[in-house]
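So, here's a batch of structures to check.
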Structure I
Amino acid sequence: MEITLLKSKLLRAEVTDRALHYEGSLAIDSNLMEQVGLKPYEKILVANIANGERFETYAIEAPKGSHTISLNGAAAHKGQLGDLLVVMAFIHVDTEEASNWKPKVLVLAEGNRRTVRAENT
């Protein structure tokens, strides 16, 4: 039997850009994606700490080192510049593997330029 567990999380990721007329997705600095194991086009769940909005979309790479977190397309309606987000991806694991599973987590600060805490990275 398999269960679904948290795989990757960016906590307190600050919205740096919004692009309403883009086709959709959340653009994330590719360096941050690498650190938590997010793949381009991977399905993600996003929670906006500022307004409580939650939505599903997919991750796309923003330039490495850009510190970008951009709400694109319809997602641009879900937040404002400066809002803090929780970005999560999940994985299906066998119940035996689940007891030892640890997600990769980054807690961000200062416009996504500094990591406050990293877990299992």
Structure II
Amino acid sequence: MPKPRILVADDEEGVRESLNLILGEEYELVFAKDGEETVAHLRREPFELVLLDIKMPKLDGLEVLKRIKGNGMSTPVLVLTAYQSVELAKEAVKLGALDYLPKPFDRESLLASVRGVLARD
């Protein structure tokens, strides 16, 4: 059985490396460094989940989320952000994100959120 595919959109290399260490064995990960690269990946190939940072260059995470949902894509999105703002969390959920994980995230919370989203089907 193929591994579920997750698009990880974060401009910080350290965060991408951490996510790879935590999720890499269980999931097939594809990485994007900015919002434009994220949207390009989503147009080209399907993913079971997007892990989306809010603060990124070129297009921020909220704009990427608007494009994902505006194009009728049903790919679930978990928002990751170091900016622990209740307003950003509410905005992301209003735009269609399923959940909001503040950085730094702990391994178990991240795995539980990812598994929970992927088990919804």
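Summary of values
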| read-out | value |
| --- | --- |
| Identity of the structure behind -13000 (criterion: helix-only ellipticity at 222 nm (-39500 (n - 2.57) for each DSSP H run of 4 or more, over all residues; to 500), calculated), options I, II | II |
| Rg and Dmax of the Cα atoms in Å derived as 12.9, 40 - corresponding label from I, II | II |
| Distance in nm of label points 7 Å out along Cα→Cβ at positions 12 and 100 derived as 1.7 - corresponding label from I, II | II |
| When distance in nm of label points 7 Å out along Cα→Cβ at positions 68 and 92 is computed for each of I, II, the largest belongs to | I |
| Comparison of I, II - label where relative contact order in percent (Cα under 8 Å, 6 or more apart) is highest | I |
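Only the coordinates and a few stated rules stand behind these numbers; no lab work does. Just so it is clear, the model here is predicted, and its values are computed rather than measured. Cβ atoms are built from the backbone, for glycine too; each structure is taken alone.
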